[in-house]
Each structure stands twice: as structure tokens, then as C-alpha cells.
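The data blocks that follow each hold one structure.
Every read-out reported here was derived from the displayed coordinates using simple, explicitly stated rules and does not represent laboratory data. These numbers come from a predicted model, not from an experiment. Cβ atoms are built from the backbone, for glycine too; each structure is taken alone.
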Structure I
Amino acid sequence: MQEKTKKLITWVSLTVAILIAVCAILFAANQKTFGWAFDVAFWVLLCYIGLSLIIWLFYGIISVTKKPKKAGIFAAVVVIVIVAGVVLALGDKMPTDFLLRYETSETAAKLIAIACYITYITVIGALVLMIYSAITKALKK
């Protein structure tokens, strides 16, 4: 994958994750005023997950043929992030008034929580990797 494509994917992912985080914060701050933020976050998360899976599969298939060890590590990291998101979301209990107000089920709320946790882990991981990359480049010069 070219360097420009990697940077573009990283910045788009970070932008989408920040948008989702802002919507979640607005919704948590005042559910009555910012009720629309729940819907925006939900649909953006679905699109983000779908697009991410398509990109991961596309570049994963390419990297399996070129570098199978790195592709295996990448697949393991993806599975670990998904499992971590599911485990973190299992402990969450949604209030009954929230479920009634937004006419959603406990399952849908869990799926949204899983997607949020996966997004948070991915954003934190991307930030850590960018900081690590910047530090290593600075130390090499």
C-alpha cells in the first residue's frame, strides 16, 4: 500500500472516529436536546465499520500474498480489538427509560456499545502508533 493511501485512510478513520465521539459526548451531555446525535452516531458507525471491513479485506488479501506473517499479525490484532469491544460492552446495562424513549432493544444498544468501544480502541491505537512513529523518525535523524 502506498504511503499516501495509508495516510489518507488514517486521517479519514480518525475524522470519522472523532465525529462519532463528538456525537456520543453531545448525546450523553443532554439526551433531549441532542437526541439526533444518537442516530447520526449509529449510522456513521455502521458505515465506518462496513467501509473498514472492505478496506481491511482488500488490503488483507493483497498483504497475504506479499507478506503472510504481517497479514497474520494484522488479523490477530483485528480479532483482539473486536473481542475487547465485545467484552467491554457486555458489562454495560442500558437504562429502561433510554430504551423506551428511543424505541430500541437491549440488543441494538449492545451493538452500538460494541461499535463505540471498537472505535475508541482503534482511535487510541492509531494515536499511539502515530506518536510512536513520530518519535522514532525524530530519533533516527
Structure II
Amino acid sequence: MPPTKAQLAKIHIAKKELQLTDEVYRDILHLNFGIGSSRELTELAAASLLDIMKAKGWKSKKGSSALGTKKRDGNYIVIKPGPAARQQRKVLAMWNELGYGMDKLHARCLRQFGIDRFEWLTDHDALHVLITDLDKRIKAVKG
């Protein structure tokens, strides 16, 4: 699987902030991954490259990703495109509004649906159950 747009953006931000020349940057890619461009990386290799850049002193900005979406205390789930993506994003937004941690969402998915991680929950009916419950909780909190 190719690197995500967010990973590519972070890689290029790190390159710029570390003031790496194109030559040095391409040497890093070639020596560590045997490639000449970050687009040739896999998603896992892109994460490794970001770790290398962090080891060189680059620090990712806390609180937001390269694409400007807010993260919450390091709890961040990437939603893959697909038929369930819209419902998954809605659940995450509602979960975030309630201030719950992602570990609790994973635990609920395991307990209620037998799925280890929320991002693997793609069943329309199960997601609808979550949305309905979270909607009731939000209304109760708002009074």
C-alpha cells in the first residue's frame, strides 16, 4: 500500500524543517529503502522514514497533522475510503465531542461487536447502533 497523503506531507515538511538538500534527502531514501522518491515508499516504510527524521531532530507539531486535522492526545484513527467511511467519521466526531478516549472505543467495539479495532468495524447496522447511542448521549449531556 502506498504512503498516505498525510505521511507524504509530513515527510516533506520534515525535509524542509531539517533543511535537507535534495541530494541528502535522496541519499537517505536510497540508503535506507533503495528508492529515489518518497512516492515509491510503502505506508510502513513511510512511517520508518518519519522515525528516521525524528531521530535527526525533527519534531512533529503537536495537536495537528500535516493536513490540518486536529488530533486528540495522540489518539488518531485513519479512516480508509469505502462504503462505511462516512458513518465511521460520524462516530469518531461524536466520540470526540463526548471527550472519550480511542482506547475506550476499541474496547466497546470488541465487547459489543466482537471487532478488535474500531477502524475494522464496517457493518452498516453496527455503525448505526453506535451513532444512535452516541446521539442520545450527546443530547443528554447538552440537556
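Source structure of the calculated read-out (semi-axes √(5λ) of the Cα gyration tensor in Å, for residues 93-132 alone, 31, 8, 6) within I, II: I. Given 1.00 as the derived value for FRET efficiency 1/(1 + (r/R0)^6) of positions 53 and 125 (r between Cβ atoms, R0 = 35 Å, to 0.05), which of the supplied structures I, II does it correspond to? Answer by label: I.
Consider the structures I, II: one of them gives -0.34, -1.22 for log10 I(q)/I(0) by the Debye sum over Cα atoms at q = 0.09, 0.19 Å⁻¹ as calculated from the coordinates. Say which. Among I, II, the structure yielding -0.34, -1.22 for log10 I(q)/I(0) by the Debye sum over Cα atoms at q = 0.09, 0.19 Å⁻¹ is I. One of I, II was used to calculate helix-only ellipticity at 222 nm (-39500 (n - 2.57) for each DSSP H run of 4 or more, over all residues; to 500), giving -18500; which? Structure of origin is II.
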